[in-house]
Structure I
Amino acid sequence: MSTNQRVALVTGAGSGIGKASSLALAAQGFSVVLTGRQIDPLNAVAREIEAQGGTALAVTCDVTSAASVDQLFAETVARFGRLDVLFNNAGRNAGSTPLDEYDVDLWNAVVATNLTGVFLCTRAAFRQMKTQTPQGGRIINNGSISAYSPRPNSLAYTATKHAISGITKSVALDGRPYDIVCSQIDIGNAVTGLTERMTRGVLQADGSLAAEDRLDVEHVAQAVAHMAGLPLGANILNMTIMASKMPFVGRG
């Protein structure tokens, strides 16, 4: 089945930034494909979208698996006929891990989700956007403040998020002939379960522990929806949205 609506696919859509962004995209008129590892949270988000008059499709996917990603995109196109926006949101952290204690399996797991997963989804989206009619689309990558400045003991996460910046620029360049644009949103301390620890104090560069400000995840979702809604002739290449008082600019 196909639709004349714009179609967005969100990875890691079952909670946090992915859930909030999916709801915001649906409110903006997108049909939304929700994907993640567990079907129950995805179905819950789909029901919420449908209760508000929107259209959603929940599909489980392991973004680290090429076969799983290919199946996800096949189901998306079979249902909707095209793809207009991909939000590469799925990711994972590694906790606070001293460099000399890094286990190679932990390193590989973080790279598989945060970097290889983005590559696989981006490749599949690029293929679809290049060949569909009308041609083109938008890919939005969830970077991080860590794409610019690391936290202590965060080598794997920091390395993968720096790499996302390179992917964003490469895709923005390579997509030009096909009206495929690429953006990156770098988020500082959105209120989700993953940042709850910020309220209790986290390790700072000077060795101290300090609580950090957070911002409402709805502001992030609205920013993603704004980026997604731009015409393909315009692009926000990089956006940083952060809690105003979190330690990032200056010296803390």
Structure II
Amino acid sequence: MIPTFADNDPEALVTLHEYASGTVFARHTHARGQFAYASTGALKMFTDLGNWVVPPQRAIWVPGGVPHEMHMRGDVLMLNTYLDDEAAGRAGLQGHCQVFEVSPLLRHLLEAALTIEPTARLSVRQRCVLTLLVDEIGAMPELPLSAPLPAEPRLARACQRFLDAPTQTIALDTMAAWSSMSRRTFTRQFLEHTGMTFVAWRQQVCLLEATARLSHGVSITDVALGLGFSSSSAFTSVFRRNLGDSPARYLAKSKAASLF
């Protein structure tokens, strides 16, 4: 359901919804920016500029007016915070999508803000809760959980084919053939349109898919082999280097932080 907003609504509105695994929200936009926090389950989101994965206990910022499509991986309990432009600016949120950590304080503020009715006359305490909520969102560290998508049509088609079945085993020459380009042209065009080499992009996409599969309960070994890594230890090394923790610790932290 796409929310509507009135001029006298508070600067931040928090809603809670449950979605079954596999639920898909087709391409849509919101008038306000959306800070979507997955208490349980994982989200995958697609825009014209890239794709993002949101593991459990993390959140994604989607600016107002940005067309996006959202897929639920596992049963998702989602708290959405809709911020007006002034609040988004105060929190330092950008005009593009970003994935963020969510602190214990922010989780409790989201829970407190759920009780605030949009049409209610706000008490001093409620105003303080919303003010602190916006400030705490602004303090959250951004996470490297995105991969850009090229606008060039031939590259875009090849990348979508890769996204349908991501694996480390897809070679640069294969992507060049899918793009109907020479190896040299593909390499130059890919870097120009994404700002990344194909090898770096391939690894990033596989890591995004890995976080989604791990959050869905797939074992580390099955995730590693399913995404074309030579072994679970090789996958763990890449995962730790890019996300700062081993897959096991990453998941353990998510489960330990569960709010509901």
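Please treat every number below as a calculation from the coordinates, not as lab data. What you see is a predicted model, and the numbers here were worked out from it, not measured in a lab. Cβ atoms are built from the backbone, for glycine too; each structure is taken alone.
Given 0.45 as the derived value for FRET efficiency 1/(1 + (r/R0)^6) of positions 11 and 163 (r between Cβ atoms, R0 = 35 Å, to 0.05), which of the supplied structures I, II does it correspond to?
Details: I: 1.00; II: 0.45.
Clearly, the read-out refers to II.
Assuming 3.2 is distance in nm of label points 7 Å out along Cα→Cβ at positions 91 and 203 as calculated from a single structure, say which of I, II it is. Mind dumping the intermediate values first?
Values: I: 1.9; II: 3.2.
Comparing all candidates, it corresponds to II.
Given a value of 1, 6, 13, 16, 17, 16, 12, 8, 5, 3, 1, 0, 0 for P(r) over Cα pairs in 5 Å bins from 0, in percent, point me to the structure among I, II it was derived from. Write down the numbers at each step before the final one.
Working: I: 1, 6, 14, 18, 20, 17, 11, 7, 4, 1, 0, 0; II: 1, 6, 13, 16, 17, 16, 12, 8, 5, 3, 1, 0, 0.
Only structure II yields this read-out.
On distance in nm of label points 7 Å out along Cα→Cβ at positions 75 and 123, which of the structures labelled I, II is highest? Display every interim value, and only then the final one.
Working: I: 2.1; II: 3.3.
Comparing I, II by distance in nm of label points 7 Å out along Cα→Cβ at positions 75 and 123, the maximum is at II.
Have a look at I, II and say which one yields 22, 15, 14 for semi-axes √(5λ) of the Cα gyration tensor in Å, for residues 59-146 alone, as calculated. Don't skip to the end; give the middle numbers.
Values: I: 30, 13, 9; II: 22, 15, 14.
Only structure II yields this read-out.
Name the one structure among I, II that distance in nm of label points 7 Å out along Cα→Cβ at positions 43 and 187 of 3.8 was derived from. Don't jump to the answer; show the numbers that get you there.
Working: I: 2.5; II: 3.8.
Checking each candidate, the match is II.
Given -0.65 as the derived value for log10 I(q)/I(0) by the Debye sum over Cα atoms at q = 0.16 Å⁻¹, for residues 171-226 alone, which of the supplied structures I, II does it correspond to?
Details: I: -0.65; II: -0.58.
Attributed to the structure labelled I.
Of structures I, II, which gives 156 when volume of the Cα convex hull per residue in Å³, for residues 107-218 alone is computed from the coordinates?
On the way: I: 109; II: 156.
Corresponding structure: II.
Rank structures I, II by mean count of other Cβ atoms within 10 Å over residues 35-42 and report only the one at the top, that is, the highest.
On the way: I: 18.6; II: 23.4.
Structure II comes out on top.
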